[in-house]
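There are structures below to look over.
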Structure P
Amino acid sequence: MLHRDIKVYHHDYNGLSQHEIVPAIESSVNAIVERAEENLCIILDLRQVKLDHRALASFRQTSALSKPYIKKIAVVGIYEIQMAFLNYISNQFGLHIRAFDTIEQASDWLTE
């Protein structure tokens with residue numbers, strides 16, 4: 001999607017079950033790597049998703065693969081405990097990640 005004439009990639013995991021989330025994460029990361037564009041702005045829509053240990057492990061494992069292509073990641077719909085984990089990922093892999101309540105807020109931040 002375009003926001004302020006900047007391309008923002010929306011990875012929509014909204015409502016996925018615990019069994020669906022890991023393949024969806026892997027598919028999204030494969031698309032990022034295949035696209036091989038730099039400075040990507042990405043929204044991770046995690047509303048109504050329960051992140052279990054497998055999903056968190058998948059985010060951790062795939063972060064190293066996608067890092068060279070990502071400028072910023074905006075996350076929508078996570079709980080405070082999940083944000084603590086994403087802060088860990090952000091610090092470990094040097095990713096610029098921030099949480100937001102809405103897609104609009106996330107898009108605005110990504111395109112600043």
Structure Q
Amino acid sequence: MALHGMNVSPRDLDIVINFKDMKKAEKAFEDYVTSKTKSLQPLINCLAWDILLRINDVEIQILGENEEGEYCRELKEENLDFINLNKKDIPCFKLKIDANIYERTNKLKKQS
């Protein structure tokens with residue numbers, strides 16, 4: 001939300017990737033202390049895994065899902081905004097997409 005220009009103080013950063021790229025994420029962050037890749041309790045019939053790390057007091061969760069996962073199925077260019085930060089285009093879910101995923105996953109969490 002902060003990258004979209006909203007006046008918020010984020011406490012963490014969530015990075016969503018396809019599970020097949022988890023090894024690439026581990027390699028990309030190898031200079032930082034990371035947790036081991038662990039499986040998460042599925043909200044639906046789709047498995048998910050995560051890696052946790054801290055960079056400059058920011059907690060980062062790298063979430064890996066298969067293509068049918070709640071987040072990965074929304075990783076389509078039409079659902080993303082590309083926000084330029086330090087001369088790099090950072091893909092972020094459009095706010096409406098992010099809000100819809102958040103609503104769906106929180107409903108699922110409450111049901112389980």
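Computing helix-only ellipticity at 222 nm (-39500 (n - 2.57) for each DSSP H run of 4 or more, over all residues; to 500) across structures P, Q gives -15500 for structure P.
When volume of the Cα convex hull per residue in Å³, for residues 54-93 alone is compared over structures P, Q, which one is greatest? Structure Q gives the largest value of volume of the Cα convex hull per residue in Å³, for residues 54-93 alone among P, Q. Looking across P, Q, the calculation of relative contact order in percent (Cα under 8 Å, 6 or more apart) that yields 29 traces back to P. Tell me which of P, Q gives 14.3, 42 when you compute Rg and Dmax of the Cα atoms in Å. It traces back to Q.
Of structures P, Q, which gives 16.5 when mean count of other Cβ atoms within 10 Å over residues 22-29 is computed from the coordinates? Comparing all candidates, it corresponds to P.
Values in this text are rule-based calculations from the coordinates and carry no lab data. Quick caveat: nothing in here was measured; it's all calculated off a predicted structure. Cβ atoms are built from the backbone, for glycine too; each structure is taken alone.
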